[in-house]
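Since every read-out is calculated from the coordinates, none of them should be taken as a lab result. Since the structure is predicted, the reported quantities are computational estimates derived from the model, not experimental observations. Cβ atoms are built from the backbone, for glycine too; each structure is taken alone.
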Structure 1
Amino acid sequence: MKFFGLILTLIIYLIARQFYIRFPYPFFVPVLTSTIVIVSVLLITNIPYEQYMSDVKIITELLGAAIVALGYPLYKQWHVIKKYFIPIMSGVIVGTWLGIESGRLLSKAFEIEDLLMYSLLPKSVTTPVAMEISHEIGGIPSLAAVFVMVAGISCVVIGPFLLKWLRIDHPLEIGIGYGSAAHVLGTSKSLEFGDEAAAVSSVSMTMCAIIASFLAPIIITLFS
């Protein structure tokens, strides 16, 4: 059936979203629950991955528009960005470095081969940029995209617990944290904390991608 994958994805996501609204627990975030259900359905029905991706091509093409839409809260909260520009930039630089360095240290600790490490380093950067960074430093772009998704979903799920544990409730801190660690998924999550957090997260996500493009090759050169 043509467009089966598209219809399946939309229905499952809408159900997952309603479920999350009713039971707003971190482990029930729509992107996680819908992914698990969709993968399970594809495995059970033996639908090839290529066929599914062909069906949902329109969703992939709309991702760019979704990212641009995140600029709206940025526009509304521009005065906040100007007021806290230095703290935001400082937080993003540290967050970007930690995102890359944590991947390098984990790889060394578990004696992961360099090819996988180079794919893991840009895990906290938005997918298109992460794939390009991985390619430039000698990793596997497609594998980098997988690590980006894993990092984003993990941060969205674990983030609320960390925020509560560390008693972090300021929109500026929440926005920088989610934007630097969980890219687009984190920015979407930060919308739950208000427009101010979402605006800061959008800026953090963008600046993180730019900084990581320069920082990742430098770290590789210095520590490899």
Structure 2
Amino acid sequence: MYKSLTVIIPVYNEKDTVKECIERVLKADTCGLTLNIIVSDNNSTDGTKEILKSINDEKVKCYFKEKNDGKGSNIKNALQYAIGDLILFQDADLEYHPENFPDLINPFIKNNADVVFGTRLTGSKITKILGWPNLVGNKTFTLLANILFNKIFTDIATGYKIFTNKVIKTMDIQSDGFEIEPEITAKISKNSQLNIYEVPITIYSRNYNEGKKVRWWDFFIYIYTLIKWRIFN
């Protein structure tokens, strides 16, 4: 049923990790799906652009934004060029390892999935231990999402999300920042026709000194976004 996979990699100032990330994706087990990679650079200023321009692989296409409008804007830019039957989001910071690809893809093959989230919070796979504030924030707005939309998510802020082409390309995504995550969660949750799955993934978290970009105020933006999309279509 599915023949191809597009991996979207939104990038901003990841000169130390972006090349290795792309190499890992190219080597990943895609369960027999033909792979292509779309990289969207969000006007990086640290040398990331030059690294991307040096990549010479027919499976990798790089696009460069002239203005940094946020992660959501970067993902939307990449989605314009995504052609795979399945479309997977991959952060460029090496927190998420493509070793998880088979677990993310298999529900589409075996269980007729429409959407799969890779959850970091089941404790069933290797997890790097960091501080508690991000965990508490994640559990709080994940619980709110479950209450608002009658779901049982464990990790709505995960960077590993994979969709059928039809589901994600027909979604009218409006968010330009990190609030794209709760917007997507809200919109798929309101569609009762979708088969949504979670699978446990490994996570090699990094701290703020290592370049983590989400900030404390994004917690309140997440909460507002979930409530907004519960009320409005």
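List of remarks:
- Which of 1, 2 leads on percent of Cα pairs over 15 Å apart, for residues 95-166 alone, largest value: 2
- Among candidates 1, 2, the computation of Cα extents along the principal axes in Å that gave 47, 42, 35 used structure 2.
- Structure (1, 2) behind the derived value 1.00 of FRET efficiency 1/(1 + (r/R0)^6) of positions 39 and 79 (r between Cβ atoms, R0 = 41 Å, to 0.05): 2
- Parent structure of the calculated result -27000, given that helix-only ellipticity at 222 nm (-39500 (n - 2.57) for each DSSP H run of 4 or more, over all residues; to 500) is the read-out and 1, 2 the choices: 1
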